[in-house]
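Values in this text are rule-based calculations from the coordinates and carry no lab data. Remember, predicted model here, so these are calculated numbers, not experimental data. Cβ atoms are built from the backbone, for glycine too; each structure is taken alone.
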Structure I
Amino acid sequence: MRKAEIKRTTKETDILLALDLDGNGKVEISTGIGFFDHMLTAFAVHSGVDLKVTCKGDLEVDGHHTVEDVGIALGQAFLEAVGDKAGIERYGSFMLPMDESLALAAIDISGRPYLVFDAAFTSPMIGDYDTQLTEEFWRAFAMNSKTTLHIKLMYGANDHHKAEAIYKAAAHAIKAAIAKNKDGALLSTKGCL
């Protein structure tokens with residue numbers, strides 16, 4: 001059962017997140033930030049996971065705590081759901097076009113948290129979503145899922161398209177990495193991850 005449920009409550013956010021890696025893209029998202037809900041929905045649909053997220057955050061301050069803490073909770077759920085990492089492909093990469101934008105994502109479910117994020121946005125906001133929080137979300141996810149994640153926006157003009165290309169490229173890379181391998185073995189020359 002590659003599932004996990006995380007409850008995270010701080011003075012800034014109250015989050016309940018459920019993840020099923022063997023789902024079919026069933027989504028129920030409510031964070032109070034419309035564009036972020038759209039990105040999490042795209043992530044679930046394109047990765048093929050079932051994802052339920054409810055977050056009540058201090059949006060009167062701004063969206064930072066909500067976006068980062070959801071990234072933390074998703075990373076923790078992912079780490080729990082992949083378990084000992086045996087029987088998965090481990091690596092995944094994907095290049096995704098979104099109209100004029102092109103994004104690349106590559107992941108190693110390695111047990112070694114690291115993020116390389118190379119993307120620039122022109123506008124500070126997309127609706128009520130702060131574009132600089134895109135990096136914060138993926139950093140929180142990578143650190144808490146203990147994965148090595150590289151994200152590069154190759155080019156683009158429209159910030160909505162750029163952000164969406166990033167979330168969808170990461171989703172497809174993750175989908176490839178969590179796919180079951182043919183022999184159920186742990187893909188490591190060390191014998192552990």
Structure II
Amino acid sequence: MRTASVQRTSKETDIALELCLDGGAADVHTGIGFFDHMLTAFAVHGGFGLQLRCQGDLEVDSHHTVEDTGIVLGQAFKKALGDKSGIARYGSFFVPMDEALGFCAADVSGRPFLVLEADFPEAQVGAFDTCLCTEFFRAFAVNAGLTLHLRVPYGGNSHHMIEALFKACAHALRIACAETGSGETLSTKGMLD
């Protein structure tokens with residue numbers, strides 16, 4: 001089983017996370033209801049086991065909680081994947097969510113990069129600022145060593161648009177992290193870094 005545990009404590013957040021890339025239950029508590037919903041959907045649709053507790057300075061706003069969760073989840077992904085040998089490496093997926101369409105293309109490359117194109121019509125979904133969607137995925141991609149291209153070409157409801165992105169990313173990563181059985185590293189360099 002490909003697993004990782006990460007604990008990170010700062011003056012702004014205290015986070016404990018356990019991740020299993022090969023399945024398990026999802027139990028997520030960040031203090032931000034919509035964000036918990038998105039992370040749970042990410043775990044369920046990716047087929048990942050995710051146990052997460054975050055105590056953040058929500059009296060300020062949700063920025064630190066969301067970004068730091070992305071950091072810790074990214075660190076756990078990187079740790080659980082090890083040297084990345086024997087995985088498919090690439091994955092892409094479209095997810096329709098009512099009127100919205102989300103897309104993700106992922107490369108478990110070791111070279112972090114994020115492109116996120118989405119124009120959210122609402123500034124907030126519950127206590128979640130929609131601009132934090134980019135902050136989360138950037139922190140996640142950088143700390144996991146992922147190239148992520150995320151896009152919502154159309155949609156009219158920010159909840160649906162963000163949910164489509166989280167689910168598309170989960171499915172793309174599920175494909176990219178799938179074990180091929182070859183044990184080989186899918187790179188002409190012989191390594192993913």
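Below, the figures for the structure above:
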read-out: With distance in nm of label points 7 Å out along Cα→Cβ at positions 69 and 157 derived as 3.9, matching label from I, II; value: I
read-out: Comparison of I, II - label where FRET efficiency 1/(1 + (r/R0)^6) of positions 117 and 181 (r between Cβ atoms, R0 = 25 Å, to 0.05) is highest; value: I
read-out: Structures I, II, by distance in nm of label points 7 Å out along Cα→Cβ at positions 21 and 109: label with the highest value; value: II
